[in-house]
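Heads up, there are several structures right after this.
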Structure 1
Amino acid sequence: MFWSKTVDPNPLGVPLGDLLQMLKPTTIKAHIEGNVLIAKHEHYTTRVEVVPPDRRESPNGPIKAVVRIRTNLPEPLLKVIDKPEMTVAVNAFAALGAMTYDAGKIFVGSRLTIYEAENAWRTLQLPMVLFTIITGAEAHLGGLRRSFSGEPHRGGSSSWAERDFEYAEKQLSKICVCTSGGLGLTAEFGLRRGEISAAQGDHATALFELMADQPHPELGGGLFCLLQLPHRIEEEGRLQQLCVHLNKLEMEAKDLAPHFGAWCEGRMGNNLAYASYLMNPLHEVNGVALNTAYWAISRAHWAFSELAAHGIHA
């Protein structure tokens, strides 16, 4: 493979060149400038930037690099969604990124923190970043369009089957309360020492669900992943502010679980939730659903600490 001497296809050891090659058969026009892959869709642009971590050492081992993915929004939409709080409702349509407000700008953002000891680029991380680029802002834009125009939602069956959930349950049951059945899985885990399940009267437990029977309105069949925190935020404006704040923090170059989804309002009544959607082609990525569950557990503990720092407790 011939590369220009002025272009490094592996900034900080992250093979952006792999992404470039995989995007060539698509309609997305991509190229690399320095440590950034720029992918031009028809109506907007996605930037994949490789940056050093804020702090290399972490409890999970040395961090090699952080990949930030930012997709700008078409100008007509920016005129409609011009306030931070408005991003929260739109994030109900999130797939692999969050509509994020930061420094006066609104964009769809995702992040991947890569550790030195990891060897998951080709098997897991590359497909996740690739489909994040391909999806761009379409999940949000399509979900909005279909919901407000009356255009039919996309249907279609999911590639995930009962055996996928049975496998995930077998693994997750080793560390938390977990059940599966049909096209779904539910896991509950404690956020404070000694707390296991709300059924036992515990208050600080998070709920994580995988659902293959809820097609995305724009992307069709796949796997809906939903993490719900137990905190009740009675003031709606405050709940929205916290969602905006957490989505902004998720983009930081820190020791954090992969950010392929969005913080939004939950389904338990005035609670915080993190939603993501894996489209059917990602079913071919071995263990992606189980990894999403592990990321959810890590994310829930992180958010629990962040909320406590703001005086918000379960």
Structure 2
Amino acid sequence: MRELPTSVLERARGAHGVVVAAELAADGWDRSAVFRAVRAGLLQRVAPATYAVAALADPFTRVAALQRRQPALILDRRAAAAAWGFDGFRPAAGRTVPLDLARADGVRCRTVGARRIAVGAADVGEVAGLRVTTPARTLADLCGMAGVGADALELALESALRGGGTSYAELRRQVEAGGAARRALGDALARRRPDAPATDSYAETRFLQEVVRPLGIEDPDRQVPIFIPGRPEPYRADFLFRRPLGCLDVEIDGVAFHGPQSGRDDAVRDHFLRTAGVQTLRLDADRVDQRPNAARSALARELKLLDR
């Protein structure tokens, strides 16, 4: 057996590679055919009577297989955060998502260690074909988990707001629902102004965490439009610091957004902003995250020039 039939591939595609024995039987597969496919490496057994097409497996295959067998299971905490694509929780290459699963019906699930939680229909959603807790409930449940500190929670929070799956008001309601663990979510919300837009990327959140706050200065305004006379559209500052001698626009430059033309465009942009009394500091996204000391020194130096 060198390849799987099209019917099996079509069933698995869009289901994180998962097929169940009953579906294989409907396609005319007996147990010996399934065994040969497993031995050939075309199928992987991921749960009782549940298989994954090896070529279509992804980080969510195991949890998808468990959910196929037990539809009452809901992905929560880190698994839900990964499904929603929260910053800091996306699985690394070659890794699978944690088996964070819950049952809302109060029945203990010994086979996968799922916890029992009180969750209503309003707290359950669907993403990528998986039943998961909503973004707001996911953030609330992450609070107090081992290894999920204040910075990790803030990264997830900003990306949840950025994706539009929740709002500041909805997150406040989660905090007010009570529970000591949820105070951490309240603390994360307190780091930002209620009307502040979400950061635009992982690197922008890390800029606040690793560069701005260690200097003991105020958080800057985010995503600020700057109008230049004669231009119909404003420029937008990633972060804007206001000082007595002018303003400093800090741009977090990532490779994904900067092609060959961008250097020329950025030079023109920065020139026009200087004419409006706004200086620009450009910081590389990777250095902000991995080597923040240099970025911290550069920011402190530029702000000092505007404080004189």
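When distance in nm of label points 7 Å out along Cα→Cβ at positions 159 and 287 is calculated, the result is 1.8; to which of the structures 1, 2 does this value belong?
The correct label is 1.
Which one of 1, 2 has volume of the Cα convex hull per residue in Å³, as calculated from the coordinates, equal to 148?
Working: 1: 148; 2: 182.
Going label by label, the one that fits is 1.
Please state which of the structures 1, 2 yields -0.49 when log10 I(q)/I(0) by the Debye sum over Cα atoms at q = 0.14 Å⁻¹, for residues 71-142 alone is computed from it. Don't jump to the answer; show the numbers that get you there.
Details: 1: -0.49; 2: -0.38.
The structure behind it is 1.
I have 17 for relative contact order in percent (Cα under 8 Å, 6 or more apart), calculated from one of the structures 1, 2. Which structure is it?
1
Could you figure out which one of 1, 2 the value 2.5 for distance in nm of label points 7 Å out along Cα→Cβ at positions 103 and 127 was computed from?
Details: 1: 3.4; 2: 2.5.
Answer by label: 2.
Out of 1, 2, which has the highest value for distance in nm of label points 7 Å out along Cα→Cβ at positions 23 and 295?
Structure 2 comes out on top.
helix-only ellipticity at 222 nm (-39500 (n - 2.57) for each DSSP H run of 4 or more, over all residues; to 500) computed as -11000: which structure among 1, 2?
2
A short reminder: the numbers here are calculations on the coordinates, not readings from a lab. Treat the numbers as computed from the prediction; the structure is a model and nothing was measured. Cβ atoms are built from the backbone, for glycine too; each structure is taken alone.
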